[in-house]
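Take a look at the structures listed below.
Read-outs: derived from the displayed coordinates by stated rules, not from any lab. Note that the coordinates shown come from a computational prediction; the quantities given were computed from them, not determined experimentally. Cβ atoms are built from the backbone, for glycine too; each structure is taken alone.
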Structure 1
Amino acid sequence: MSAARSGRLMTSSDLETILCGNPWLAALLDRFDSIALPDAWIVAGAVVQTVWNHRFGLLPTTGIADIDIVYFDPDLSADAETAHAERLRVAFADLPVWLDVKNQARVHLWYQARFGVALAPYPSTAAAIATYPTTATAIGVRRVAGRFDICAPFGTDDLFAGVVRPNRALVTEDIYRKKAARWAAIWPLTIRAWDEPACTAPRKVGN
């Protein structure tokens, strides 16, 4: 029985172990220093879905269409972002998965056109992660100089428990419902209602 299912408090070491069971994430974490981008993190989908796969006994890469890598660079040009993305896709060409590389410093330049909601510039990658659409997916991981780090503004309880709970900082109800339905078709998750009380206690996972 996994620690998540036994009720034992999960730790950052548990998360690192689970993520390294996914060969794609293991390779990225092992060679993370070669990403060489400011304030870079692996975030959201692939991280969360690897944990869900572990919890529900599925293959580690089940349901993962791409891996999101984000960073924070004052160079807001689209050309710079594209160049970084192309460099990383070449560097990790051995991985059979698409790397989606985005500069969080420039999200406000395109967000309204794509999603219909105005967005103020983010001051940091951590601030961006704190607006991701659910408490579980508001997470980033990295390994810098051998140290595994986590950015989890809402903690990791929902992540390990397989709970999908809205983080209404930015996402709309329609998008939340569609994401939840898509995920529930793959993983037997606990989906929380859009209008339930918001979680208001951001915290960092401990060792």
Structure 2
Amino acid sequence: MPTHRRLALLVFVIAMLPAAARAGTLCGTVIDRSSSAPVAHAGIFLRLPTGTYTGLNGATDDSGHFCIDPVPAGTYDLEVRVDDEQVGYVRGVVVTATTTDVSIGASEPALRFASPVPNPARSGTQFEWTLSSPASVHLFVFDARGRLVRGWFSAALAAGHHTFTWNLRDASNRQSEPGLYFVRLEALGESLVRTLVLTP
């Protein structure tokens, strides 16, 4: 069989393969635009050029690296989110049946506030947040009716990662009742709220 016919047949066979057989791997690194530091624990979400979410996603490790596999060959937009906030978006990433490598620039939020752990909580819980620069911090816990249960203030915290453990007691040192609570963190001109459930 002539070479050009063999090539045409090969292209036809590849085109007829199931999508999974034509899938590739999408890897990359997320880097903060201002500091050039890797962005750890960011979510990567693949969208079609129309904006529709594909259901494919991954997350960066401590070095800011991620891999998503398998990804059907095609063109995608990549959305990067940190703590439910969009920090980066790249359009027109072409994935082939091999490994596609992409570098993503992200603008990390000035304030990041993780969900309390554990949640639901029975005897205590931990709050975690990250500051992009030194700041004073207000931390409040409200019950489901909006009443202040407990509050803390720090005049000066360094930039970086911070944790605080709450023993689930109110300002009068009484055990808080089971139910839904709202935790509000205020710093760097921002206010972020997370929910917390206390169990008996």
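Taking distance in nm of label points 7 Å out along Cα→Cβ at positions 23 and 71 for each of 1, 2, which is largest?
Going through 1, 2 one by one, distance in nm of label points 7 Å out along Cα→Cβ at positions 23 and 71 peaks for structure 1.
When helix-only ellipticity at 222 nm (-39500 (n - 2.57) for each DSSP H run of 4 or more, over all residues; to 500) is computed across structures 1, 2, the figure -9500 traces back to 1.
Out of 1, 2, which structure matches 15.4 when mean projected area of the Cα convex hull in nm² is calculated?
2
I have 21 for relative contact order in percent (Cα under 8 Å, 6 or more apart), calculated from one of the structures 1, 2. Which structure is it? Label of the originating structure: 1.
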